[in-house]
1. For mean projected area of the Cα convex hull in nm², for residues 49-192 alone, the calculated result is 8.9, so let me know which of 1, 2 that is.
2. Given that helix-only ellipticity at 222 nm (-39500 (n - 2.57) for each DSSP H run of 4 or more, over all residues; to 500), derived from a single structure, equals -15500, which label among 1, 2 identifies that structure?
3. Please compute distance in nm of label points 7 Å out along Cα→Cβ at positions 25 and 145 for structures 1, 2 and give me the label with the greatest value.
4. For the read-out mean count of other Cβ atoms within 10 Å over residues 33-40, a value of 19.2 was computed from one structure; give its label from 1, 2.
5. Going by percent of Cα pairs over 29 Å apart, which of structures 1, 2 comes out largest?
6. Kindly point out which one of 1, 2 the value 1.2 was derived from, the read-out being distance in nm of label points 7 Å out along Cα→Cβ at positions 97 and 121.
7. Between 1, 2, which one scores greatest on distance in nm of label points 7 Å out along Cα→Cβ at positions 129 and 209?
8. Ranked on mean projected area of the Cα convex hull in nm², for residues 137-184 alone, which label among 1, 2 comes first with the largest value?
Structure 1
């Protein structure tokens with residue numbers, strides 16, 4: 001589905017629903033793209049012809065640069081702020097609720113909301129270029145909406161490392177050893193070979209058994225609809241502060 005602010009496309013390839021998002025600014029995520037992404041994940045989860053869902057982004061550079069700065073600076077009130085950050089909540093909850101495994105292909109760096117998406121996937125592939133950073137504190141907010149997904153995947157201590165040291169990149173090797181990446185490969189070609197091998201196995205697996213494994217893995221997260229909505233309001237309030245607006249302006253101008 002094409003939008004004015006990027007694209008989200010779903011194709012069925014050999015029994016796998018491949019969902020690919022793109023934005024010209026390093027695959028950043030404006031609200032419209034987020035909502036389209038959540039919608040297509042939900043639809044793929046209902047598709048009886050799909051054995052699993054593979055989430056990708058276009059290009060060979062950033063997997064995802066996180067929230068769109070242009071949209072962040074345009075937020076005028078708490079309601080708009082809550083709605084924007086609720087887009088991340090919808091994507092994470094769509095991934096959580098899909099009755100199929102969601103695989104993620106992280107070909108390069110992931111920032112902020114991109115780290116949240118990588119962590120919300122059930123099985124995430126990375127390359128040696130797939131460093132991660134939770135940069136939210138550096139612009140005056142925090143990784144509140146994506147935080148539960150990140151903490152669930154890598155634990156509280158490592159989540160705090162990412163959240164507190166918001167200007168620092170953590171290497172792909174660090175992320176692999178933290179449990180964020182299930183597999184880490186030398187390059188994109190090796191990663192794609194491994195993705196195809198896993199998808200082949202999943203195509204031959206019992207759909208009911210896979211759905212039960214998925215449900216068990218997320219059974220402690222049933223309160224996330226409410227939790228992530230509350231977190232969206234928190235982020236949507238903080239983004240209105242003078243501190244945050246000035247910090248975002250500094251980042252956009254390249255002075256930070």
Structure 2
């Protein structure tokens with residue numbers, strides 16, 4: 001609860017004085033130029049990913065891991081994504097920012113992070129010849145509670161920076177999933193099955209689709225979406241995430 005209140009206060013401070021870092025509240029006098037809502041020190045921590053990463057599921061792997069057909073985290077699962085691009089692991093300042101995004105005042109932070117993701121990983125994403133960007137949808141009741149879908153804001157600003165078409169209504173979440181039900185990896189995979197539907201009349205034949213979300217934990221949600229998009233004719237399905245848990 002204390003961290004939630006702190007993130008609210010930090011968000012309010014940023015609205016009042018936009019030249020302050022979202023994470024540490026340093027201003028331009030003490031922290032240097034503010035980029036994407038971050039001071040230089042926080043920007044470097046958030047954008048530097050020192051790990052070797054599986055190109056399929058974005059899990060952290062060892063430097064000598066065999067990942068041509070995926071890593072141990074995704075090789076033996078029905079992982080339907082062609083690739084996943086991440087900003088970094090779900091830890092440190094990046095984790096703090098994502099938790100701030102999930103508050104009622106986190107919409108502006110998500111927009112900054114969508115632009116930042118494009119700036120840092122844009123070249124990698126451009127090489128995938130994406131035709132359309134969409135986001136992981138949020139169940140209507142949860143969106144009503146929070147006031148925004150952080151994945152939508154991420155995807156919208158990522159697509160804008162990459163000059164790609166964006167469709168936030170391509171997918172629909174059929175039901176909400178209580179967080180306690182998702183306590184295990186197997187429960188997440190089971191509950192993701194059939195949780196999404198595609199907008200009627202959507203034409204995806206031969207297209208490469210990029211699906212955006214804030215965090216990937218097991219990959220169940222994005223894999224379920226990828227299977228749905230493939231059944232609708234998508235040629236390739238890629239994911240862009242801020243962090244991999």
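Values quoted throughout were computed directly from the atomic coordinates according to the rules given, and no laboratory measurement underlies them. In this text the structure is predicted, and so the values were computed from the model without any measurement. Cβ atoms are built from the backbone, for glycine too; each structure is taken alone.
1. 1
2. Computed on structure 1.
3. Top value of distance in nm of label points 7 Å out along Cα→Cβ at positions 25 and 145, among 1, 2, belongs to structure 2.
4. Derived from the structure labelled 2.
5. When percent of Cα pairs over 29 Å apart is computed for each of 1, 2, structure 2 gives the biggest number.
6. Values: 1: 2.2; 2: 1.2.
Going through each structure in turn, the value belongs to 2.
7. Top value of distance in nm of label points 7 Å out along Cα→Cβ at positions 129 and 209 goes to structure 1.
8. 2
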